[in-house]
1. Identify the structure, out of 1, 2, 3, from whose coordinates semi-axes √(5λ) of the Cα gyration tensor in Å, for residues 64-127 alone was calculated to give 30, 15, 8.
2. Thinking of 1, 2, 3, which structure, once mean count of other Cβ atoms within 10 Å over residues 232-239 is computed, gives back 22.8?
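Read the figures in this text as sums done on the coordinates, not as results from a lab. In this text, all values refer to a predicted model and were calculated from it rather than measured experimentally. Cβ atoms are built from the backbone, for glycine too; each structure is taken alone.
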Structure 1
Amino acid sequence: MGEKIFLKKLNMKTYGLFLLALFFTLLPSQQGHASSPGKLLLFAGAASKPATEEVIKTFREKFKIPVDVIFGGSGFVLSQMKLSRRGDIYFPGSSDFMEVAKREGLVYPESEKIVVYLVPAINVQKGNPKRISSLKDLTKKRIRLAIANPEMVCVGTYAVEIIERNLNSQEKESLRRNLVNYTESCEKTANVISLRAVDAVIGWRVFQYWDPERIETVFLKPEEIPRIGYIPIAISRFTQDKVLAQTFVDFILSPQGKSIFQRYNYIMDLQEARRFTKPDTPVGGEYILPKEWRTR
């Protein structure tokens, strides 16, 4: 690790501060057209971005209601919602950050619903030029690996949990030597594969369908998957129109809303997700990040 890991940590801290500063710089321009009566503002993890963008477009057309959305790492956007005290809906990429939101009183817990399920996997460049076939292959020399920032991005949290659960101390050290980047969102985690900036990421199975021409999936062994993920949605405590916020939640859970996620190859049913895991693999929950993976 040494200097390389130190620089990664420093860069992630700097990036986080930059995001918050930028958000508050732009906030006045948003005040007149989001998080106010008759309008909606979503804070959304990027794990749902392709489908959510289409859902919002369809919702706007159907209900003639303006909707703004801020995408990013689930932890980043939760911090933005909390500090700005704005937003109608929180839509993170996993249960982990929803548990934080509920614990801190930032959402109405009774409003939480599951939209789709997610399965962690290894994503590689199309054609798999490095012939990566297993988790342990990520510990080999000359493999360039990225994971999302595990403190702020849902898929990064899952990546660390998978690493800690399945690799011994020597293997973990080898894998960490291969880490060349901590990405700031699910979207950017998929993008580093599309751009061939790395050989592999520990991401979501669905990433392959975001860019099938450049990404393919190497599935983990069923026993290596610690939890089945899901994307939850809940109404923010800061909403000025709870009824309108519930209208959006109801739409995203409707057959029309779910059909959009289905077209993007998200997993709609728990039993479908269990095809990739053991029958008793837990669903959702929260993983507490070990100290050695924390940068703050």
Structure 2
Amino acid sequence: MTGVDPLLPGDPARLGPYELAGRLGEGGQSIVYLGRREDGGQAAIKLLRARLSRNPEWRSRFERELAVIGRVAGFCTAQVLDADFSGDAPYVVSEYVPGPSLSALVGGDGPRTGTDLDRLAIGTVTALAAIHRAGILHRDFKPSNVLMGPDGPRVIDFGIARVLGSSSARSSGVMGTPSYMAPEQIADGDLGAGVDMFAWAATMLFAATGRHPFGNDNISAVFHRILQYEPDMSALPDSLRGVVAGCLAKDPARRPEAQQVLRDLLGGAAPAVAPHARGTTGR
């Protein structure tokens, strides 16, 4: 997220007390800006798109994302600092993480190897273990949702996250990024933590190769590969190949939990992840 694009015509110059300095990224639901606080500090400001802000259901989803992030331990993600849902332009202000996404890093510097790949694997699966310990299913873990901060990777974008075990965690159409969806997301099945572990494994393969392991072309073709084929794992070192293969099992019941993967990566002696700590939400 180090690349900052200029504001476009029609972008606001300010949101509440925050001056907007540029664009950090955008998706179908929101735009993320680099903002300056009144004290001169930087923040990432996520603004719900205007066409969605008029829809009560989308406003509710946006607000629910804030509640989800508040349950996750601070080291896992960019912590929420402030929010405003009262006006016509609802937004959430988060800690600015000065680093590129994993997607941008691999695209610019090439695949990760050696200790860089080991650190990435351990850091991201530790974050997922804490997220799951907080009772949260991310549902959209992928390279662009991992920020490579100076203090380690942070998992971001909880826009479609759900509470583990809730009825709302059941698959209902394409909710997520096709290239990183687990088979049960495609087959309209019940969703558990195995969804995130499948996506984690696919993300590690991307990090090691620079390629989406199931492709990124026609959605039907990508889904067919996810359901029927095993990706090439020859680029992975022995220390990762086994756990990644286990997490890519088509049957979610065969995938290890994040805590078990962490133990395997650390040689069988991973400490328990601490219970989640609530971050400052500014609400």
Structure 3
Amino acid sequence: MAAGVGDISVVIPYYNRERYIDETIRSVLAQTLKPLEIIIVNDCSRESSRRYLDRYDDVCKIVDLTTNVGLGAARNEGIRHARGQFIAFLDDDDLWLPEKLEVQRRYLEEHPECDAVHTAAWAFFADKPDQKWSRDWAEPITLSQALTTGYCVLIPTILIRTEVIKDLGGFDPNFRENEDRDFVIRYCASGLRLDAIPEPLARIRREGHSSLTSRHWRMFRTDAELCWKHKKLYYRVYGIRGIVNLLLERLQIASSKTRYVDGAVRLLMRYVKVDWRIRPNYQAPATATGQIQKR
């Protein structure tokens, strides 16, 4: 698809990030394929942060929420306002490389059987060199892979067909964390195809704010909630061992900074091994062809 004005709605949830939002929006405006619209969803920021967005009234549609709802629900509000045939998400402190939308839009044009595509990314930090987060596994990502911890799809790298994400119900607003993993699990369980482009086309900021992974026990709780929601899928693919695997892996991370508990968990892991072995009778979801399976 040639450079020009496209058919993509860009959704940016925003919460008190005036420090970074200029750079974020500039990375969207610098795209070689211009989006149809940029929707900023203000998730009930403080007044000074909200007023900072006024400078973008002429290039962005700003949607104000009266209560703070979290990342997933804020994205859902952006989805409701989107007019494009495709939607791309960007967090309010992350960046895109200039060709991101063009490369992905061309990919979906050439692969009509695919409903969404994500990419590798660069993670950048304040105190150490950039890290490449590769996405070079065999495509498309399967449900059995999505249920494990080894296949992470970064929402700011996704381009998805608008009809598909609306039919899936967007993101689960009950998850303020893990809404990304929950979405990918539901997507794959519906038989939809999610391909990966190995080229890094986004820059994910890991500086200036605390990351979720540093709050170990909170992450373990949300992982347990995610596992409970999808327990039937875990059992169908891996049996009861799938649930045990996820909780053990996350418990090991959560306990790593907790005195005494860490030793107990390491002892437990000597006897109970993580083994993501698919059940012999498991059948993968039937693959939809270029659209969500109607139920």
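1. Values: 1: 25, 16, 13; 2: 30, 15, 8; 3: 24, 20, 9.
The value was obtained from structure 2.
2. Working: 1: 22.8; 2: 13.2; 3: 18.6.
The value was obtained from structure 1.
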